[in-house]
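Dropping the structures in below, format is structure tokens.
Derivation of every value follows stated rules applied to the coordinates shown; laboratory data play no part. Computed from a predicted structure; not experimentally measured. Cβ atoms are built from the backbone, for glycine too; each structure is taken alone.
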Structure P
Amino acid sequence: MPLVSPHTHPVILVVYILVAAMHIVSGLPLRACNQLLFSLQLLIKFMVEDFAASKGRGTLLAKSVPMDACTVLTRLALKPFYKAFVCCPDCSTCYPDNGPGSYPEFCSSKHALAQQICGRSLRKSCIIRSHPYDIPVRRFFYHNFMEWLGKMLCRPGMEDMME
């Protein structure tokens with residue numbers, strides 16, 4: 001179902017915009033956005049229960065709020081496509097990041113002048129919910145310009161606006 005249609009309730013559209021803005025502008029993680037969606041769904045449910053005149057419309061409205069922030073970003077076409085790299089904090093050498101264990105523990109790049117291997121650690125330890133994790137020290141996200149340009153030009157009415 002397209003997001004902006006005659007069947008989309010304005011409250012649901014506001015929920016989508018709020019969650020997307022919190023994620024993209026404020027940097028709220030997707031897990032926290034999911035909690036925000038759950039809270040908004042409860043708020044709508046309680047508001048509708050308070051208004052006895054709605055007779056069932058509120059339940060449908062509350063169920064229209066997705067439980068996953070990725071759904072919001074996908075429906076608004078805001079989910080970015082990128083390639084992730086782990087980047088050395090000293091020499092800026094990039095290693096493809098395809099998940100844990102896909103990049104070396106230490107930088108293996110040679111400095112141009114000294115001809116010595118950098119050797120800087122590319123991982124740091126982090127404790128999340130009492131469980132230790134190794135995460136990249138620094139990351140670089142590559143966005144393909146041609147993909148971005150293609151998506152922008154495929155949006156309805158974009159050619160008319162550019163003329």
Structure Q
Amino acid sequence: MEKKRSVGVTIFAWLLIIINGFNLPHSFDFHTSFELHKSLNKGVIITIISYTLLSAVIGFISGIGILKLKEMMRRLAVAINSLDIVFGILVLFLSANDIRQYAHSVALAQATNKPTILSVDTLTNVGFYAAMSWYVFCIGLSLLLIFFFTRPKVKEQFK
């Protein structure tokens with residue numbers, strides 16, 4: 001008897017595959033990582049980069065496994081998303097000031113290279129809040145994935 005996968009499981013599995021597929025190349029952007037976390041110890045930055053890479057690989061693989069209704073992959077997706085929440089909040093608090101400084105340097109370069117009606121301070125705030133919003137969005141998405149994959153009706157599909 002072949003297992004039947006719900007539309008919700010299919011959508012969330014593809015979300016895992018697509019999002020982590022896009023995150024994978026960004027994991028190798030060492031220059032930006034070191035710029036975003038200037039005040040942190042290099043070992044901590046390397047840990048952040050390594051975790052980001054590991055999380056993207058695990059998320060991508062678990063998405064494929066979820067499409068095949070593999071219970072272990074469902075559990076792995078829940079586990080990595082739980083860790084992503086903890087890690088994301090930790091990095092957010094450790095690096096908020098560095099992210100603001102990075103947003104300022106990008107805004108300054110943008111204003112210098114091309115005249116704009118927005119002030120450097122406004123551009124800095126836009127960049128900073130965009131980055132913070134992205135962190136909050138990722139944490140929220142992880143919470144949603146955990147909620148979805150731990151529901152009894154969803155877990156039943158993996159038996």
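Relative contact order in percent (Cα under 8 Å, 6 or more apart) was computed and gave 28; which structure, P, Q, did it come from? This value belongs to structure Q. With volume of the Cα convex hull per residue in Å³ derived from the coordinates and found to be 170, which of P, Q does the value describe? Structure P accounts for this read-out. Given a value of -12000 for helix-only ellipticity at 222 nm (-39500 (n - 2.57) for each DSSP H run of 4 or more, over all residues; to 500), calculated from one of P, Q, which structure does it belong to? Matching structure: P. 0.80 is what came out when FRET efficiency 1/(1 + (r/R0)^6) of positions 75 and 91 (r between Cβ atoms, R0 = 30 Å, to 0.05) was calculated for one structure; which of P, Q is it? Answer by label: Q.
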